1. Computing volume of the Cα convex hull per residue in Å³, for residues 22-141 alone for each of I, II, III, which one ends up highest?
2. Of the structures labelled I, II, III, one was used to calculate distance in nm of label points 7 Å out along Cα→Cβ at positions 46 and 86, giving 3.3. Name it.
3. When distance in nm of label points 7 Å out along Cα→Cβ at positions 222 and 278 is compared over structures I, II, III, which one is greatest?
4. Rank structures I, II, III by distance in nm of label points 7 Å out along Cα→Cβ at positions 174 and 334 and report only the one at the top, that is, the highest.
5. Out of I, II, III, which structure matches 29, 54, 17, 0 when P(r) over Cα pairs in 20 Å bins from 0, in percent is calculated?
Structure I
Amino acid sequence: MRIGLPKEIKNHEQRVGLTPDSVSELTRRGHSVLVETNAGVGIGADDAAYTAVGAEIAPDAVSVFDASEMIVKVKEPQAIERAMLREDHTLFTYLHLAPDADQTTDLVNSGATCIAYETVTDNAGGLPLLAPMSKVAGRMSIQAAANYLQQPNGGSGKLIGGVPGVAPAKIVVIGGGVVGQHAAEMAIGLGGDVTILDRNNDVLDQCSSRWGAAVKTLYSTSAALEAEVAAADVVIGAVLVKGDTAPKLVTADMVRGMQAGSVLVDVAIDQGGAFETSHATTHADPVYTVDDVVHYAVANMPGAVPRTSTYALNNATLPFTLALADMGPKAAMMAMPHLRNGLNVSAGSVTEPHVADALGYTFVTADDAIAKLAA
């Protein structure tokens, strides 16, 4: 198969879809890989590192898209990239379509086969290709919160862990999944006063067993959430509904009732955000203030640590990338139900039910869509 690796063009996005080691695995199996020049500079991999493992270097993204059958990326394709997609392309990347009508329209119109990392599943019901970046983002959320709690950065001037004789900051984590647990891990490590809210009792049991008295767990009723947010110095939005937009759990009224200089970090912003007052920001301009509350809502948080993020992501995506290349997308998805769950758009149809419902498309099952693909 001819596989294309374009350079990411989203703001301050330095990750890359394939590391040189991943490219080596593909070329050893007889596949050709075309890499846009300087695609890997953000992870310390220059063009020579890719040619050393059998890749060819292309001068621009147009050349990559024109010559490739499968495009492997990290972030959702930007408008200029979506214009280069064809019906014979397979796109393998993060998509986050439910809150993004423009992207969905363009992907549907392209006719391409679009497989989203974030809806590929595993035997345990998890999301194995989302998990690596959720771990990174969860940990980064506390780093961001600590930074923006500092008074020169707009915060209240509190240290997360306090010092002997001075109370630590109160950290509220909404959602006890992968993001939430990694945020809690970092906050506990810094000495914060950490509370996790969730509506899954098994998740709350897991968090309690993991940290014991170092963390408080609460069942997330509206009343409990409102009280915790009002008292918080930091709130981490860590909720996820697979394939769907994030629920707006923190209302504008709740934000208005928070302490001045508190910090909201919305890790769910890729799926539309968990706070009513959220809108996506960038690494170039990461924060804004509403009612004296600092909002951090960068839509590609792990892009700030591209070396860690890219290698963690490739550890998870490589087996699926190899299957798509070795078997072809139709056979691979027919043979691998968890990969099939990643199919969001195919041949002009939306194949992810939450996306179809959120954006008003007729839902077509993945099985029906895949049956129409060429072998």
Structure II
Amino acid sequence: MNKKTVKDIDLKNKKVLVRCDFNVPMDENQNITDNTRIKAALPTIKYLLEQNCKVILCSHLGRPKGEVLPEFSLKPVAKELAKLLGKEVIMANDVIGEDACKKAENLKNGEVLLLENLRFHREETDNDPEFAKKLASFGEVFVNDAFGTAHRAHASTEGVTKYLPAVSGFLIEKELKFLGDAISNPERPFMAILGGRKVSDKIGVIESLLEKVDVLLIGGAMAYTFFKAMGYGVGNSICELDKLDLAKEIMQKAKEKNVKFMLPVDTKVGKEFDPNTESKVVKNSEIPDGWEGFDIGTETIKIYAEELKKAKTIIWNGPLGLSEFEQFAVGTNSIAKTLADLDVVKIIGGGDSAAAIEKAGLADKFTHISTGGGASLEFLEGKKLPGIEALQDK
């Protein structure tokens, strides 16, 4: 993954098109509720401004599916970015239309322009060559700093690289370094924690990690598919009945590879899907009919914490319970606190687990928190990411 970065190319006084990941959460009044992704783009933007570049930023937000919907406008992002940069960010009212073209043409060195939401055009996700060419015409160089969309071959991630020299920003460089080092050259014992809903979502990651880790700890709803495969009743818990053979194969493969495969020994179950539902902790083999598993139990938390204290490298992807409900966030939060206190390499693979760590206020205690859920999963699987592949090699 030895890709050129902004430091490997002369950018002085150039017009630079930058793909950022400003796909931030907003409330119903379009107030940004978490600006982590905007902050993550700052080092690259500031570096370009130091080089006296004309900086043209583009991003998607949500899934407007080719329609121009005001609730998906990037205007709030422009405001927030201006605040963080301490300078004006010019907002274009469209992506490749008259307004964007005019503002890009009049842009002066050291100024920043943000184009409107790329996904107001279906051509973005279709990787339409004409759309990509038009977008590329705004810059002399392309910088990709959006790791969160690097696993998609879109016009703004892969298409534009056919028309411009393309390098990575600091965020993608950092992602590749931390995720790449952890996978290819980890300090051992190397452990992975995998949570989330479905085994099927993580098959590739599990199989890839079984080749690399010493210990694999399972949590989240996917544990119930393994319990069922072991012959246990799982009540109303989420369970993929068509994946029981796969679950057995995975457990067998772990044994053959000499990987310690850890499943919860107890489970916190609830009566119904409700934040205030009645709940209790039961053994993993004794989930009662009519109840649903929502979190790892107290005994599991202890066992997992003790095991993780022996690790030198830890990768975590996916919450260990229904962490949006407070009473079922205990497993995720307890393990997060355990990891926060360890002086080892700790990497969070984006998505919901990253959100849980941010919410718990523990983000600064981790070596690296990936900004890309799907992209980091595919990277951990060993898949090629089109947005990265398209960048120039060193």
Structure III
Amino acid sequence: MKKDSGSPARYQAIGKVLDEEAERAAHQLLAGVCLIALIGVPISVSRTFVFGWHPIYALHLFGLFTVLALYAFRRRLPTRVKTGTVLALALAVSLAGLFNLGLFGNGPMWGVFAVFIASMFLRQRAVLAIAGVFIGTFVLVAYGYVDGYLTFPYDPIRYLRSPLTWSVAAAGSIFFLVLIIIIDSNHKSTTQRLILELEKKTKQLAMMADQDHLTGVANLRALKTHLDDIIAAHPAAGGGAALFFIDLDGFKKINDDYGHDAGDHVLKTIANTLLGIVREGDLVARIGGDEFVIVLRGTAQAALPALDTFARRIVAAAATPIPSPSGPLQVGASVGVTLLNDADDSYDAAVKRADAAMYEVKSAGKNGFRIA
């Protein structure tokens, strides 16, 4: 089992993706608003030459300079400031357009746009509040025009026949169409990234659940699962399987003399050494403290190695001096070995046999092996 250095902080990673997507969406939203302002505001204000000056044009000019300033300082401003300002401008243009031009202006479209922005970046309660303001204003303006309290400032027929009027409407319509396409594309991209991130973190979490946090080899949980699978598959029929129970000799003295950092260094080195002597498909596990277990399994392509030969390899590998800043560190290994039987065997029974054999080695002077 290889060590995975990936962080298991699954939800933090997802939150980071969402923050990045929100920032990117805010940037694209601001760029789109700047584009429509640069095109639409001059066209809108140019109606002054045909219909005369109207106070709503001042709001349009203010909005143009505001969004240009936002875009110029976009790298320094928080996402909330950028989106909040654009939302406020959209809502202001919508309400002013409704009151002054009724259905002849882009007020309804900008109102829908404001609600759309709110739905992207705000909580549901805030979105409903903004939608309520827009709908309430729309109803109020409709009542005002129907009852005659509000009047259209220009000759309606002349206004509708003006190319400038249609240019403003066309610019707004094209902008919203392009915005919808961009948002839809971003939504699909974000969804795909989140799915990939979820899959990646789920795999990392699954690996970490079966992995010893210090050494990176399998842990007790993974070992039990592995042994249950082998025993259920009748190991003798598949070429046999064996369990090697390894207890390090002299490890406590290293901890006492050199500290736990040196002890951790020894455990990591021993784990890597054991990984280096097993075959693909074999399992190395740390089950606690300085105790390791190796499980070998024979197959039709690779027979189970001779137990005594492999046990000697373990003892020799563990006895190799380990370089450290404090000088070479030396441990040994007492190894208990047992074959895994067929369906009547179990993890507890197999470990009990190997553990008893290992203690026989300890009693006989350590640094050796015994086959149960």
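1. Numbers: I: 139; II: 100; III: 86.
By volume of the Cα convex hull per residue in Å³, for residues 22-141 alone, the leading structure of I, II, III is I.
2. Values: I: 3.3; II: 0.9; III: 2.5.
The correct label is I.
3. Values: I: 2.0; II: 3.3; III: 0.8.
Structure II comes out on top.
4. Details: I: 4.5; II: 3.2; III: 8.5.
Largest one: structure III.
5. Numbers: I: 29, 54, 17, 0; II: 27, 51, 21, 1; III: 22, 29, 16, 21, 12, 1.
Working through the options, I get structure I.
Bear in mind these aren't lab numbers, they're just calculated from the coordinates by the rules spelled out. Because the structure is a prediction, the values reported are computed rather than measured. Cβ atoms are built from the backbone, for glycine too; each structure is taken alone.
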